[in-house]
1. Please state which of the structures I, II, III yields -27000 when helix-only ellipticity at 222 nm (-39500 (n - 2.57) for each DSSP H run of 4 or more, over all residues; to 500) is computed from it.
2. If you rank structures I, II, III by distance in nm of label points 7 Å out along Cα→Cβ at positions 20 and 52, which sits at the top with the largest value?
3. Quick check for you: by relative contact order in percent (Cα under 8 Å, 6 or more apart), which of I, II, III is greatest?
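A short reminder: the numbers here are calculations on the coordinates, not readings from a lab. As the structure is a computational prediction, the values presented were derived from the model and not from experiment. Cβ atoms are built from the backbone, for glycine too; each structure is taken alone.
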Structure I
Amino acid sequence: MVAGEDFEGLMRVARLSIGLCLLHRDITIENSYEHNPYFWLHYLDAMIQLSMASDRIRDYFIIAFFKIDPREYCKDKRTRKYIAPFEEAKIHLSKIKD
């Protein structure tokens, strides 16, 4: 539940940062000779928030599919890659389908 709530909150904040980034993008385009640090501030903030949200959605997926704590799942060296739980779920589901 915490991973899901964190994901929702991070997505809301990222949406606001993207909006502010676009607002300052228009100002930067109008005066291309002036450096606008607010554009880059909101751009980087949005990227960080979206990165954190993708981690939360991965944790949520691990909890929902494998019914295990994400920290427990990532103890094995082969499962530390970001894509590992999705690949493992794909293999597991293809065996059930056949």
Structure II
Amino acid sequence: MEAAETVISVDDLKRVVSLIVERKLRTSIRFRTVGQLWYPNFLRVVKIEDGKRILFHDEKRKFFISLRDLSAISQFELDSRIDPLEANFHYQVADTF
């Protein structure tokens, strides 16, 4: 996966989210789910439950968001760089290539 790529797989997105949790990175994510608009704020990844369900925290609105499966995300961006992904860059998520 190169930084210039705009499409990443769901598996790569799972690896990025897992990396954020495992290394307790301060990186937050903002995303758009299929058929929805972009979520307005960046969310802190709190934990991954049962290997699938992701718990996010909206620190501006002071509430938690739970997402059952990352395959529901169609686009995302990060607020800081996680090699090879750039900050503030919109990435498309694809099931397979």
Structure III
Amino acid sequence: MPNVLFDILGLAGAILRLIGLLVFGLGFGWFALDAYRKENWQLQIAVFLGFVLAAVSFAEFLSAGAMGMFSLGAGGALLMWGMVKGKQKDADKE
């Protein structure tokens, strides 16, 4: 009977880790876009290198599913907030 409890807790922990990495990827992607849009080129380089370093370190130390959830979150953030900013600039020009 204790094995079933450990299996359920292990499954719940894995699901929470995946959801947490999805949310972290969304937040990290939003922060990267927000900081990258500043005029300071040194900050743009630091944000880009931090983003690449986070992706490489997650690929090294996390499972493939966890890395996939982080990538989905970061990619979703880049698409959502990147597309919104582009539409707002087009509307301002008209």
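1. The read-out was computed on structure I.
2. Values: I: 1.3; II: 2.0; III: 2.9.
Across I, II, III, distance in nm of label points 7 Å out along Cα→Cβ at positions 20 and 52 peaks for III.
3. Going through I, II, III one by one, relative contact order in percent (Cα under 8 Å, 6 or more apart) is largest in III.
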